[in-house]
Structure P
Amino acid sequence: MKVAIVILNWNGKALLKRFLPSVIAHSNGASIYVVDNASTDDSVAFVKNTYPAIEVVQNTTNGGFAKGYNDGLKNIEADIFCLLNSDVEVTPNWLEPILNTFNTIPEAAIIQPKILDLKRKEYFEYAGAAGGFIDKLGYPFCRGRIFQALEKDIGQYNDVKEVFWATGACMFIKSDVFRSLKGFDEDYFAHQEEIDLCWRAKNSNYKVYYVGKSQVYHLGGSTLKNMDPKKTFLNFRNSLYSITKNLPRKKALPIIFLRLILDGIAALRFIFQLKFNHCIAILQAHLSFYANFRRFYKKREKANFILKYYSTTSIVWSHFVHQIKNFNILVKD
């Protein structure tokens, strides 16, 4: 299979300088591309001058993660796209377990490796950890990461496992699947568009897997830090978008109603923590959702909606009330 490693860049010369060497050193047999989102620094010149073998695809505008990849991938031909953040350090032999899984599990359409924290290498990293799941209300969590609680990697997830969503920090996807799904939803701009893509893939009978024998280290927070108000806005709004698009109407509408209530409680919690900007971000997320609800309702896929999409009823209740911080306690295989 022809593999294209595609790194989206926006004003990221320092990250490219730091992380490209590991990608080049450990990705024999794969082609490497940098898709530039209309950077205003000299990162494009840096790549062209320092790594002439890397092909640069230049987008005319910065459309965020979703549009950036959609536009860039139109110019790249491969069997497998590896969408790799510019702040990821890969490791020796990281590609082989992924490609072996594609070969041995034909129904696997999307795969992610183990995502570890570059700053604390013995811990899982926030963005993806050991594979993503959602609860009945659409709140995302991971094996190895529940909200801000990160597990230490002691080999508990060194397996191959079907998951619900794969991280956008390092996502392998068959190119024909990406194109059949019409790529990412560009209205998300950034954050949780990978959950929507995976959900649409699942609704179309494709499968998403995690492969623990492949591991990478993610710096994280290079675009928006985990607790940035802008990220709060995008996460709360985009999660509501995904529910609207990907569940049957009779399930989606009651869940949206409950989510709005719980989001309000989350906003109050931010007030008590004196994080007023995050409270305002949730309000703005709801206003944006209301304004765009009709348009997103029309986007609903004409597919067989999967009904068993969740792994637990309420991750909010389990984590904040019962204080569960470990995936293996929350979900029994």
Structure Q
Amino acid sequence: MLRTYFLATVICLVVANTAVAQRDRKKQAYPPTLEGATVEVYKTVGDVSLNMYEYFPEGHKPTDRRPAIVFFFGGGWRGGSPKQFEKQCQYLASRGMVAMAADYRVLSRQKVKADRCVADAKSAVRWIRENAERLGVDPERIVASGGSAGGHIAACTGTINELDEPNEDAAVSSQPNAMILFNPAVVLAPVNGEFPVRNPEQLPKRTGVEPKRISPYHHIRVGVPPTLILHGEADDTVKFQTVQWFTDAMQESGNRCELAGYADAGHGFFNYGRSKNRHFVETMNRVDQFLVSLNYLDGEATIEEFVSGINNSGDSK
């Protein structure tokens, strides 16, 4: 009987471990699957095809001229997945935006450095604008967004006037009309002699160009798009001080920049599924308010109902 119990236990463990392995493989599968998304290739570089994962509002038509937002995932320019912003896309589509998550090249998959990540982000914004009529998008209401390294490249689209792909139509702007940045890396070079970046001597190897060329703070000027930054005050990866510097410099240049700080919140605090979704709800409420202020959305935020609907459906992804 003891032997039978032991065998049954072993079988249960094997089945459980197999299920976990299958789940982990599914999470790591690439290209990823985003539930409910339409998928198009927005850019091809050699044998690499980069996908745009699109979410459209209910009843959306190509003749609509809706605002659009494109999210760029985090991962230190080394890895990551567009799936990170799946829930943000679904929510904003439910509020009436065309919401997208863009793939881009990273070190672990395509052996590129950060300057190529920036080029891909600029290509994504340009592609949306070029295809605005077909997508039912207003080309003058495009938002670039992202988290961490994705927040960095989103910020670059609004601040840096170089690093575009040379074969693209420069007559079509790669600059968004607004930016929403989640714990973004916006300072990659010294500011008044201070350099709050880990291992700064390693940065040139990671950026592919001199770091100042790819540092959003150092390219702030009059006319940078209105910006919302959401950042954890306890972030040890990207110091809160850096986004304060960025916000101050934006405002001093006459640009609109709002900084929402979250006490005791660390890096990646905003991601769906963390802290029982408290910060996901708080940040998306703040995002909603910002978009309403730009006349990109109207009405009241419905993020609590959105999360409640996911919970009631048993979807915990």
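The numbers here are math on the coordinates, done by the rules we state, and not lab data. These numbers come from a predicted model, not from an experiment. Cβ atoms are built from the backbone, for glycine too; each structure is taken alone.
For which of P, Q does distance in nm of label points 7 Å out along Cα→Cβ at positions 39 and 63, calculated from the coordinates, equal 2.0? Can you show the working numbers first?
Values: P: 2.0; Q: 3.2.
Computed on structure P.
If relative contact order in percent (Cα under 8 Å, 6 or more apart) is calculated from each of P, Q, which structure is the one that comes out at 19?
P
Of the structures labelled P, Q, which one yields 40, 26, 22 when Cα extents along the principal axes in Å, for residues 31-150 alone is computed from its coordinates?
Q
In terms of mean count of other Cβ atoms within 10 Å over residues 167-174, which of structures P, Q is highest?
Going through P, Q one by one, mean count of other Cβ atoms within 10 Å over residues 167-174 peaks for structure P.
Which of the displayed structures (P, Q) returns the greatest value of volume of the Cα convex hull per residue in Å³, for residues 175-270 alone on calculation?
Max of volume of the Cα convex hull per residue in Å³, for residues 175-270 alone: P.
Any idea which of P, Q comes out highest on distance in nm of label points 7 Å out along Cα→Cβ at positions 47 and 95?
Q
With distance in nm of label points 7 Å out along Cα→Cβ at positions 87 and 199 as the yardstick, tell me which of P, Q scores highest.
Values: P: 2.5; Q: 3.1.
With respect to distance in nm of label points 7 Å out along Cα→Cβ at positions 87 and 199, the highest-scoring structure among P, Q is Q.
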